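Each structure below is given as structure tokens.
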Structure I
Amino acid sequence: MASLFPFRALRYDPDRARLADVVTQPYDKITPAMQERYYAASPYNLVRLELGKRETEGDVYPAAARHLADWRKAGILRQDERPSFYAYSQRFRVPGSEQHFERRGVIAAVKLEDYDRGVIFRHEQTLSGPKADRLNLLRATRTSFGQLFMLYSDPAQAVERLLFPASGQQPEAEVTDEYGVVHRLWVVNDPKAIAQAQALMAEKQLIIADGHHRYETALTYRNERRAAAGSAGENAGYERAMMTLVNVDAEGLVVLPTHRVVHGLAMFDPEQLLRGAKRYFDVEPLPAELDAAAAMKALAPADGEMRFLAFCGQRNFLFRARPEALAALLPDVSPRQRALDVVVLHRVLLQKVLGISEAAIREQRNLAYVREAGEAIARVREGRADAAFLMNPVRIEQMREVALAGEVMPQKSTDFYPKLLSGLAGYAME
């Protein structure tokens, strides 16, 4: 099962760089405005390694390698002396609510496994574009600063009790990000604790929560290095990847919905949507003046009922799924997949009713993904989109069931919050 290893993390020297000025959100969550802000914050901000600006850096991949080498030589980035695990805490408020949680994870180097080995499982489809970008960066730097977000099951919470410090012990690093999330890091280098954690995790299977593209990139890079070496080196750095492992049975695991915004349809007609949807859903008209709060209240599920809200501007609808109609329409889809809101939304409303092809969805030609319901509604009201489909989040138990069955969901099915901060630790493969 899962093989964990301590590693000597690359970390910013706090005497040379203020942590708040150099860490970033994951590369795929960095907007152009955020990129500009990160560049301005510090000449050592991680964005120069993770997502460089072509107009400034030229070829961003060799530029990232140069920055990394320069920063290591200057002592901006230092490698820990002892191989360690890193206990990682995130304290946060759930967006749009007053709920506060702490999510805990352990950062470790974990052996890469092909999916068919039954150790590491995916739950989402991937695209080739992001993988090519990350592969080029990995080839150039042979270092990763973004953590793969993995889930494991431990109802007894034995790993957390073993590796997290007693209450009151000061963290090695602490920083608050732009969303108000407090990130704290403790270094765990006690050999006995490390060995016990390795033994506990050796029984576990892992599910990728966030980082499918980077995981598959790491597999590709591993295979390239194996081919070049002529063999598989069990202890080679490229045989492992830096991951944060979070207990799925502990508090603090939050999944937000990712709403779908449809745009650029040649002949979009709310009446056509209504006629098509009535074959598979019970439909309730909603007022034109609907706002985000009222929309999400109407969307709240009752007794496990699957619901979608279609916001079309002047014509808005609440759709309640009829399971028997969906089963007849989707006989090739497993019952566990038919129970997923995101699968039904894609297969029935987007593809069957609106006629958006699977390729167009995959390439995002007519589809955008939005976390905030208010933003999705605003795009329709402002004429930037034809319709917004608001949905409830995938439940953790649904995701586990799909992943462990070897199935995958559409891209952007889950949005785990908060994201893991990049720059707290780096993994140098050589």
Structure II
Amino acid sequence: MKTRIILVLTAILFSLWANLPGQIKIKNWTWNRPTFPKRDLSLKLGLDLQGGVHLAYSADVSKIPVSDQSAAVDSTRANIERRINLLGVSEPIIQTSKIGNDYRILIELAGVTDIDNALKLIGQTAQLEFRESKVATPSAATDFVSTGLTGADLQRAQVQFGNGKSSVGLEFTPEGGKKFAEITKRNIDKPLAVFLDEKVVTAPNVSNAIADGKAVITGNFTVDEAKQLVIQLNAGALPLPIKIVEQRNVGATLGADSITRSLYAGAMGLLIVCIFMIANYGVKGVLANIALVLYVFLSLAVIKLVPVTLTLAGIAGLILSIGMAVDANILIFERIKEELVWGRPRLAAIELGFHRAWNSIRDSNISSLMTAGILFWFGSGSVRGFALTLIIGVLVSLFSAITVTKFLLNLVYRK
């Protein structure tokens, strides 16, 4: 019982925290909601509800054998998707098409405001190279020659902070680490230059051999520049050269009116369900409705925290899962009714009702999760959004029906 109390109170507090406005002002008093590390708790809307940007790229496959062209385009699309995900754009739509011999990569990004930054990140690759000096006192970039250590030897890059400045930490692959150790060993007391896109970023003197396979690029980076460089280094080079051929802003195809109608439909459905539960189950129905309201707020909190981009299909998935939450409560209450008919004491009937309804609830929810999982794995765009909100809704509905409803029933009938 104590564990259930803690779980329910935690769910209530979490739901309140995630769904309250970021700031509340009452006269001279201001309350700011505590933030969650690296999470913006605003509700993310998809391209169909808030608009964004449409980009079309032409892929140059002229140097690729005909039999490998389709695979090369798919590889480029996957690399671009990886970059966009690192940019933080939720649920991008990335497709490939072929018109004659011309391959196109079509990209739609919801809610993007900085189009130039998106173009730069998608189309450019950070060319990293370490070069050693060929003269005693180098004075120009031409005084350095390649060591053979490049971005291809990089395993991971990450932003680091120190002395109030941003830098980029590098971790090489095992083979790259061996190269780096050998390079630093032969260049002790000599400058080793870091070139980025053919420009010298830094050229520190090597004080000793570095055998741990790690290095740091310390340039005059802003935090945003360091983050963008890390994204480009981690994403790697694009398999094919690409060229932007179309760029335009996309208005919301559905917009605020569709959101309002969807919310209205959801609220009406919830109200009808609540009336049905009260009419059929009385006090138990009231308690189930309380659990259902908590379910709605808890689902929204999880969607904000993940975060999930809500498209109209995603909203449909969330509304659909409300029905599944009610279905679990109905199964439980009908089992409790049967136990009471057989003469069980009320508390024993509640316990047995939950226990004997569990197998049916578990199996129905597992089948729903499997279906949603297949949709998420093989689908794309709004289909994945629908599947993800359905998965979240099913999991939260299980918590709502099994934990919250049982807690409320025990709380009321024990008294």
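Where a number appears in this text, it was derived from the coordinates with a stated rule and is not lab data. Remember, it's a predicted structure, so these values are computed and weren't measured experimentally. Cβ atoms are built from the backbone, for glycine too; each structure is taken alone.
Structure above, values below:
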{"read-out": "When distance in nm of label points 7 Å out along Cα→Cβ at positions 71 and 383 is computed for each of I, II, the largest belongs to", "value": "I"}
{"read-out": "Origin of the derived value 0.70 (FRET efficiency 1/(1 + (r/R0)^6) of positions 15 and 375 (r between Cβ atoms, R0 = 30 Å, to 0.05); candidates I, II)", "value": "II"}
{"read-out": "Given 54, 26, 21 for semi-axes √(5λ) of the Cα gyration tensor in Å, calculated: source structure among I, II", "value": "II"}
{"read-out": "Among I, II, structure where mean count of other Cβ atoms within 10 Å over residues 175-182 as derived comes to 14.5", "value": "I"}
{"read-out": "Test item: helix-only ellipticity at 222 nm (-39500 (n - 2.57) for each DSSP H run of 4 or more, over all residues; to 500) calculated as -9000, pick one of I, II", "value": "I"}
{"read-out": "Winner on relative contact order in percent (Cα under 8 Å, 6 or more apart) once structures I, II are ranked, highest first", "value": "I"}
{"read-out": "Computed 1.79 for Cα Rg over 2.2 N^0.38 Å, for residues 55-94 alone - originating structure among I, II", "value": "I"}
